[in-house]
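Undergrad: Okay, got some structures for you below.
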Structure 1
C-alpha cells in the first residue's frame, strides 16, 4: 500500500516540477525571443539554417543555464504543491489515521527534492563548464564567427592592460589590440598597438600568450631587446626569437582568451575547481567576490536542502488546502531566503565581512530554523 502511495506522490512531484520548469522557461523564451527576432533572422540566413533550428539551438543551451538559476526554488515549489494537493482531498488525513507518520508520507517527495538538488550541483559543476562558450554568446554573435566587443583586462602579474576593438571566438583572434604598459616596462613607450593578435596556449617550447601581428607602435622592433620582469620575458621581440617576424611581438600572459573575452562573467559558468585554480593564478585580479563565489558553490547544495525544510513544514503542519495560500507561503520563504543570501554575499563582496562568513552565514541562520520546523514533520 505504501509503495503505491510513494509512486503516486513521486509522480505528482515530477509532474508539478516539469510543469513549473517548462512554464517558466517558456515565459523566458517568449520574452527574450521577441527582443531578438531580427538577430535570429540574420543568423539563420548566415548559417543557412531555418529560423526554428537557430532558436532551438540557442534556447536549448540557455534552458540548461535557466535550470541552474531556478533549481534552488523549484524543488520547494513542487514539494509544496504536491503536499497541498493531497491535503486538499484529505489523503494526508486518511494516511495519518491509518497510523502512517507525516515523515513517512513525505519521504518520496523529500528524496525527489534532494535528488533535484544533486542534479543541480552536477549541472553546475559538470555540464555548464562544457557549454560555457555557447552560453557566453548572445543573439548578436551566434556561430562564433562574428566579432564581439572586448572589455579591457589587466594582467595583475605583469601590470599590462590588454584591450582590443573586437574579437572572434572561433579563431581566438583579436583586432585592434592595445597594450598599456606599466612604468617598469615602458622603456619603449607606454603603448603597444597591433592590428591583430591570436592567443596561443602554453606548450613545451614557450609559455602561453598572445602573438601580436602588424605592430604599429613601437617602431623598429627587430632592433630592440625583449622586455623582462624578474628575469623572465614579458614582451618578446623579434631579435630574441627567430620565430617572430619583424612586425610581430609575443605577449606572455596567463590571461587566456576565454577569460579575456568573458571577463568576470567567466566565473558564472566555471566549475568550482576552475575557480579555485583561478585563485592561484598570479595574472588574475583576485577580489573578495571570487572568494565569496567559491565558498557559495560549496554551501549551495546545503542551502537548497535547507530551503526545502523551511517551506515544507509551513504547509504540512498547518494543513493548508488552498493552492494560492501555498504559493504565498512559498513566495515569502523564498523572498526571505534570497534577501539574506544576497545581502550576505554583497557584504562579503564589498569587504564588510569575511568572504567565508558571507557564504556560510545564510546556512548558519537558516539551518537551525529548518531543523526546528522539520521536527514537526515527525509528529
Structure 2
C-alpha cells in the first residue's frame, strides 16, 4: 500500500466540509462492476426496504502511559477487552518518540507477573498470554508470539479511570493525538459494561442528516453492539473473542427483510461478526448477548448479510477474509486495484467501500 494513501487526519481536517466528505466505491458481485461516488450519495445507492445494521459501541480512551515497575521502561498500555472489573485483555507497546507507539512483543512464560505502574497510580499485572481464536485458514491457533495478555487492572472504577487518564489509541500513520470525539460515531452509545478499544470506523462518515435521508428513502437503520478489541497494524492476527449483543427488535427486522427479499447491509466488519454469530445455519438471527469467537472466512461464508460497508484494509489484514466471503475473490481483486488506481484513502479516517453481493 503506497504510504501517500494513508489518511493521516479526518476529512474535516483535510479541507473537507465534514465527516461525510469522503469517497465511496461501490462493488457489485453481480457483473463484477465497480463504480465511484461521494459518500453522501449512499441513500440513492440503496433501495427502499434495505436494512443497514450499525454498531453502537462507543470508543474508549483505551491508551494509558505507564512504566514497567521492575525496569522503569516507559510503555503505553492498550486496554483491549474487559472481562470483569479487575480482569482485562491488554497490549503493551513502546513509545516511538513521535507521539505514537510501536509493537512490543512480550515473550516467554517469565513475562507473567510483570507489573506496569500507570499514570494516576493504578497498576496492571500481566497474568497469561492470550492466543487468537483460530488461524486465518480456520484451523489451529496461529503459531505467533503473544501480543495480548490477560491482566489484573487495579483501578476501583476502570471506566472512570480510563476517562480521566486515557486517550484514544492511535498508530503512527496518523499525525497527532486527537480528542476522543474524533473517534466516536454518530451511533455511539456509552455502556456501563465496556466499549471498543478502537472505533467501529466504517460508521464514522455518517451524520444525523445522512441518517435522516436514509430513513426518508425507506432504508431501515437498526442497532447492535460489538465491543471490538485492538487490531494492531503490525500483526494482523485473526480476531480475538469479543462481546456482542443483538437485540430482539434488530433480529426481527433483519429476519423480516430477508423473508421479503430485501438486502441486509452491515456497517463495518464488527456488525458482520455480531450478526453471523447470532444466526443459525439457515441464516435466521436470534436475539443474543454473549462472547463470540466466530471468524468469517470464504470457506465458512456468510449466512445473513448481503452487503458490507467498510474501509480499505491492508494487504495482510485478516479482515480481508471476511470481505472475500461477501465479495468473492475476483471482485475483491478488482475493487482493490481500482482503489489503488483512483487514489482512495486507507484507515479509519479514509474512504469507504460498499460491497453488494446481490
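Each value in this text was obtained by applying a stated rule to the coordinates, not by laboratory testing. Note that the structure is a prediction, hence the values are computed from the model and not measured. Cβ atoms are built from the backbone, for glycine too; each structure is taken alone.
Undergrad: Name the one structure among 1, 2 that distance in nm of label points 7 Å out along Cα→Cβ at positions 64 and 296 of 2.2 was derived from.
TA: It was calculated from structure 1.
Undergrad: Using Rg/Rh (Cα atoms, Kirkwood Rh), for residues 240-303 alone as the calculated read-out, with 0.94 as its value, let me know the right label among 1, 2.
TA: 2
Undergrad: Follow-up question, since we're still on this one. Compute Rg/Rh (Cα atoms, Kirkwood Rh) for each of 1, 2 and report the one that scores greatest.
TA: Structure 1 gives the largest value of Rg/Rh (Cα atoms, Kirkwood Rh) among 1, 2.
Undergrad: Of structures 1, 2, which gives 4.7 when distance in nm of label points 7 Å out along Cα→Cβ at positions 48 and 280 is computed from the coordinates? All intermediate terms of the calculation are to be shown ahead of the outcome.
TA: On the way: 1: 4.7; 2: 3.3.
Source structure: 1.
Undergrad: If you rank structures 1, 2 by distance in nm of label points 7 Å out along Cα→Cβ at positions 56 and 336, which sits at the top with the largest value? Working shown, then result.
TA: Numbers: 1: 4.5; 2: 3.4.
Structure 1 comes out on top.
Undergrad: Say we calculate relative contact order in percent (Cα under 8 Å, 6 or more apart) for every structure; which of 1, 2 gives the highest result?
TA: Sorting by relative contact order in percent (Cα under 8 Å, 6 or more apart) in descending order puts 2 first.
Undergrad: Then there's this: Of the structures labelled 1, 2, which one yields -18000 when helix-only ellipticity at 222 nm (-39500 (n - 2.57) for each DSSP H run of 4 or more, over all residues; to 500) is computed from its coordinates?
TA: Derived from 1, not from the others.
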